[in-house]
Structure formats: C-alpha cells, structure tokens
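The following blocks contain the structures, represented as structure tokens.
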Structure P
Amino acid sequence: MSEQLLTTWAEYQSAIDSALNAAQAEVCIFDPDLMQLRLDSPQRAGKLQRFLRADSRHGARIALQRTDHLMRDFPRLLALLREHPAQLHIVEVPEHLGTLRDCLLLADTRQGLRRFDFEQARSKVWLDEPEILATWRQRFEAIWNEGGRPISATILGL
C-alpha cells in the first residue's frame with residue numbers, strides 16, 4: 001500500500017500508464033478535456049482497446065467538462081466508442097460542474113490518480129489503498145450521477 005505525491009508532468013504521465021495497466025474491471029475518468037491524459041496516443045488508445053477487448057464485462061466511464069477536443073482531436077478514442085458502445089461511456093457533465101478544477105483517473109480499487117488542478121502536474125497517486133480510493137470513487141459517482149450529455153461516436157441524420 002502506498003501513496004505518492006507527483007510534481008512533474010513526466011511523473012503524471014507515468015502514473016497514467018500505470019493506472020491503465022492496473023485496471024482489471026473498470027476505469028473511471030473525470031477530466032476537463034482529456035488533453036493531458038493523452039488517451040488518443042497510439043500507446044494509450046491501444047491499452048484501452050486491449051482492456052475493453054479482454055472481457056466484455058470490462059468498462060470505462062469518462063466524464064468531461066468540455067468535449068470539443070474529443071470530437072476534433074481524438075479519432076482513436078471515438079473509434080473505440082464506436083467499437084465498444086456497451087463498455088465505453090463518455091458524458092459531457094452539466095455546466096454547473098464546470099468550476100471543478102481537479103481531475104481523477106481510477107482503476108478499480110487498485111490504483112487512483114488525482115491531479116489537484118487541471119493546469120498543473122501536481123498530483124497524488126494511490127496504489128492498493130482501497131479506503132482512500134473508495135472516497136474518490138464516491139466523488140466520481142457523484143459527478144457521474146449529475147448526468148450530462150452522452151457522447152456518441154455515431155452521427156445521426158436523416
């Protein structure tokens with residue numbers, strides 16, 4: 001069991017990869033726009049794809065404050081959304097949650113990563129700390145339960 005303070009972007013990027021590798025059932029993400037998570041890089045999109053393909057019960061939920069970058073700059077993630085619509089869910093949270101400044105990435109109860117402010121690298125990572133991670137999981141669930149606009153990778157038309 002451990003807890004570690006991260007202060008650089010390199011440490012933060014390494015912790016993202018570690019969390020994605022640790023996931024065994026569900027990945028939960030709250031972020032303003034996914035830009036620092038770089039989920040559309042070939043490496044990270046591949047990790048997420050392997051995770052979702054490994055078991056139909058695996059899932060990922062992503063709550064975003066803004067989706068303009070997702071729709072414009074994340075073709076790999078949108079392809080995963082088309083390929084795994086029952087496992088990958090992305091929502092744009094309601095406007096009143098736009099003032100939240102922290103970011104979360106949770107991999108089951110095994111690993112969690114919280115960036116204190118979306119403009120800074122300063123973060124904390126928890127490894128095998130189920131009680132602490134349960135608190136952050138509750139926060140994610142509260143954000144998720146606020147609803148929002150579900151994002152679809154399929155464009156509907158007449």
Structure Q
Amino acid sequence: MIPTLQHLPHSFKQLLMMMTLTLLLGVTMGLGLVMTTTGGDPSGIRDHYQGDVFVEGQIPEHYPMPVQELLITTHNHILTFTFIFGFLAGVIQFSGRLTPRQKRFLSIEPFISIVVTFGSMWGIRFISNGFVFVMIISSVLMYLSFYTMATVIFVECRGKN
C-alpha cells in the first residue's frame with residue numbers, strides 16, 4: 001500500500017511543507033506583481049498587452065508589448081508553472097483526503113490553464129480584447145488549483161503519523 005502524506009516520515013513532510021511554502025511565497029509575489037501592473041481589471045490587462053488606445057496629440061501611458069517581451073514572458077511562465085504544478089500534482093497523488101477524481105482534476109486542470117492563460121496574452125495583443133476574459137477565467141482556475149493543492153499539502157503534512 002502507498003503511504004499517504006500524513007503517514008510519510010516527519011523529515012520528508014517538513015521538506016514538502018518548506019518547498020510548498022517557498023512556492024506559495026513566489027507565486028503570491030508574482031500575483032501581486034500582476035495586480036500592480038494591470039490593476040487586476042480587464043482594461044488594465046488589455047492596456048498591459050495591447051497598449052493604450054491611440055489619441056492624436058497624446059503620449060500613451062502604455063505601449064503595445066513587443067513580441068520579444070511576449071516570447072520571453074510566455075517562455076518563462078510556461079516552463080516555471082509546468083514545474084510548479086508537476087511537483088504539486090506529484091505530491092497530491094499521496095493525498096489521503098482527496099478522491100481519485102479530485103486528484104485527477106487537480107493534476108490536469110492547471111496544465112490546461114497554463115496554456116490558455118499565457119496563450120491568451122497573444123490573443124489580447126494580436127486578435128481581440130475578448131481574450132482578456134479568457135485570461136481572467138483561466139488564471140482564476142490556475143491560481144485556485146495552486147492554492148487548493150498547497151492547502152491540502154499543508155493540512156495533510158501537519159497531521160500526526
């Protein structure tokens with residue numbers, strides 16, 4: 001029988017909790033950066049990628065994001081989030097509280113949201129403002145999955161052997 005998180009050795013549970021805590025700090029700071037650069041609303045997100053609407057005689061506050069910056073942002077985030085969710089999804093497989101269906105959802109959904117969230121940046125920049133709402137929905141799902149997984153890991157690792 002495979003042990004659950006609660007039944008792992010104390011030192012291994014401490015390691016998992018410290019890694020998860022460090023990821024929580026990094027991801028939360030990244031989310032804070034998103035909120036300060038975009039305001040967290042559709043128009044701020046649109047302006048961040050697409051730039052301000054051009055008005056003759058006025059200097060725009062936001063310029064369209066260059067392709068090179070879009071490439072580096074999507075590259076870095078897709079790779080980083082893939083490893084973050086790969087780690088968390090692997091740990092979640094040892095959860096004694098989640099059902100197999102919940103484990104499957106939490107192991108698959110974030111990877112779909114990663115591609116949709118960071119792909120929608122390109123959609124906002126080059127196709128339509130409507131991709132802002134795609135980005136918001138997929139980002140909310142991605143972050144809800146992240147915080148749910150982190151919470152499950154903490155709750156179960158704090159349990160007694």
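Worth pointing out:
- Per distance in nm of label points 7 Å out along Cα→Cβ at positions 8 and 64, the highest-valued of structures P, Q: Q
- Ranked by distance in nm of label points 7 Å out along Cα→Cβ at positions 24 and 40, structures P, Q are led by P, which has the greatest value.
- Parent structure of the calculated result 53, 36, 27, given that Cα extents along the principal axes in Å is the read-out and P, Q the choices: P
- Label whose coordinates, when helix-only ellipticity at 222 nm (-39500 (n - 2.57) for each DSSP H run of 4 or more, over all residues; to 500) is calculated, return -26000 (choices P, Q): Q
We did not get these values from a lab; they are worked out from the coordinates using the rules stated. Note that the structure is a prediction, hence the values are computed from the model and not measured. Cβ atoms are built from the backbone, for glycine too; each structure is taken alone.
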